Structure I
Amino acid sequence: MNQPELFRVISAADFFDIPLLVDEGCSVIAREIMGKSAEEMRKIFGIENDFTPEEEQKIKNSDEWCTQAI
């Protein structure tokens, strides 16, 4: 199942109040992004980075715990 289809299934499961299907769909997405950098996740989800380099550095400095390996 491709990503857009998975998102539609999760959305439909939420609309029809099927929590187990919502949880399973979200688990698939979580496994897909686990261990990925912010840049890798942007590529996976097609998200444009709209931060300036200065803003990005400020965020990295203030939220250093987010970039530590698990």
Structure II
Amino acid sequence: MAGWILTAPIWGITTYMPVAMTDGGVFLFGLVDTTRSYTEYQAMDGMVTPEWLPFAIMNVIGFYYGSAAMKR
């Protein structure tokens, strides 16, 4: 899965990411609230990594060094 995500820019695949947007404002000391939140999908060209990827890499490295320490 990580390999597919990381090689997408090489093949020219555009990735669409959801981004939370807020529009409007607050008027009259908070009596009138015209803010609205919505999700907008933005096109990202280039390498987009998911949130779980750094944790997965750290787990693999930790397992590798942990098993090497247990063999001694």
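Which of I, II yields 70, 34, 13 for Cα extents along the principal axes in Å, as computed?
Derived from the structure labelled II.
Comparing structures I, II by distance in nm of label points 7 Å out along Cα→Cβ at positions 9 and 25, which one has the largest value?
Largest value of distance in nm of label points 7 Å out along Cα→Cβ at positions 9 and 25: II.
Which of I, II yields -20000 for helix-only ellipticity at 222 nm (-39500 (n - 2.57) for each DSSP H run of 4 or more, over all residues; to 500), as computed?
Computed on structure I.
Values in this text are rule-based calculations from the coordinates and carry no lab data. Predicted, not measured: the structure shown is a model, and the values here were computed from it. Cβ atoms are built from the backbone, for glycine too; each structure is taken alone.
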